[in-house]
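S.K.: Each structure below appears as structure tokens.
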Structure P
Amino acid sequence: MNQRYIPNDEGLQTPIAKGCHDLQVARHFGEEKMVDIVSRDFYWKVFTGWINDYVRSCDECQHNKAARHARYGLQQPLQITFTA
């Protein structure tokens with residue numbers, strides 16, 4: 001592989017992540033896909049953790065993420081009991 005080592009410098013790591021994640025053609029892939037894409041050309045210490053944190057901090061990903069729970073049911077009225 002022809003990976004380039006990137007020193008521990010946010011000024012270098014962030015533009016790489018933006019180019020692979022934020023661009024319109026990148027389509028905001030999730031953590032695993034993002035690690036795969038970036039690792040084709042680059043690596044740095046604590047690489048996977050840094051990429052995962054970057055994807056988790058992406059506002060657009062958090063707002064457009066698919067729900068991972070069952071659909072909510074219809075709302076049901078609460079039973080009201082009167083005591084005298």
Structure Q
Amino acid sequence: MRHAGRDPDSVIFFEKGKYYTESTAAWHIAAYLNGGWKWMQWLRIIPRFLRDAVYRFVSHNRYQWFGKRDHCSLPAPELRRRFLD
């Protein structure tokens with residue numbers, strides 16, 4: 001992550017008083033998703049330094065591979081309560 005006072009350069013997931021970043025945050029989030037995303041749970045057996053290296057590689061290249069949108073969609077009202085202001 002970047003230095004304090006600047007925007008983070010990774011996803012941050014907060015649960016039960018703990019913060020998780022990078023690949024660990026991704027697999028915590030995947031546990032809440034329906035469908036095929038739950039398959040990511042097996043990634044916990046891979047050492048974190050390797051998972052995070054892959055996470056950063058994908059993160060760095062995602063716009064080149066998948067494109068970039070000019071705006072983000074807003075969450076549905078029932079999901080908004082899950083987001084921090």
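Here, each number is a calculation from the coordinates, and none is a lab measurement. Since the model is a prediction, treat every value here as computed from it, not as a measurement.
S.K.: Of the structures labelled P, Q, one was used to calculate relative contact order in percent (Cα under 8 Å, 6 or more apart), giving 30. Name it.
M.R.: P
S.K.: Moving to a separate point now. Of the structures P, Q, report the one carrying the highest value of Rg/Rh (Cα atoms, Kirkwood Rh).
M.R.: P
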